[in-house]
1. Quick check on the output: 18, 57, 24, 1 is P(r) over Cα pairs in 10 Å bins from 0, in percent, derived from one of I, II. Which one produced it?
2. Rank structures I, II by relative contact order in percent (Cα under 8 Å, 6 or more apart) and report only the one at the top, that is, the highest.
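A short reminder: the numbers here are calculations on the coordinates, not readings from a lab. Keep in mind the model is a prediction, meaning the values are calculated, not measured.
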Structure I
Amino acid sequence: MTALCIPRVEKELSKQYIYSKVNALNLGNIKYIKEAPCKKHTDYKKVFIQYSKMNENDMMEQQLNEKGYINVVHQHPWFWKVHKAYYQ
């Protein structure tokens with residue numbers, strides 16, 4: 001796995017804010033973050049996080065494989081559902 005997706009992020013949150021929160025998880029070296037508008041929800045955007053190298057994290061891999069997502073708290077009590085990204 002080298003990419004993650006947050007399918008619903010508040011539109012007003014900056015790329016730098018998202019980078020700082022995801023980078024603090026120490027999942028690996030972030031290559032870039034790409035934003036795309038949500039088609040159905042105009043107040044939100046999708047975020048794709050591409051890694052050049054990801055660190056080994058068996059617990060996260062297991063959670064992603066079993067549930068399909070992990071919850072990442074970015075500002076208590078608010079969280080993002082983070083999924084594997086399936087694009088190239």
Structure II
Amino acid sequence: MQTERAIAFFSGHVQGIGFRYTCRSLAKGFSVTGYVKNLADGRVELAAEGERTEIEGFLRAIEESDLKPFIRECAVDWQPSTGGWRDFHIEH
């Protein structure tokens with residue numbers, strides 16, 4: 001199994017609307033590990049590791065969820081995985 005890491009930055013009105021909690025809930029439907037957290041500049045950072053198709057499905061599920069109207073842009077950077085997480089969680 002080849003795994004990868006995606007670092008995604010969501011911009012728009014993505015803080016104060018339950019974005020991180022929705023992402024954590026959606027992650028349960030995919031074989032991914034990682035985190036989601038708010039950034040000081042108003043964006044949300046999401047890091048996910050797993051098979052690329054799982055990560056792509058997870059990101060698509062976020063963009064097609066009830067969060068869609070609040071997302072202006074999602075920029076994704078693909079990197080090699082490091083296996084540093086056991087689950088998908090919210091970082092504070």
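1. Source structure: II.
2. The structure with the largest value is II.
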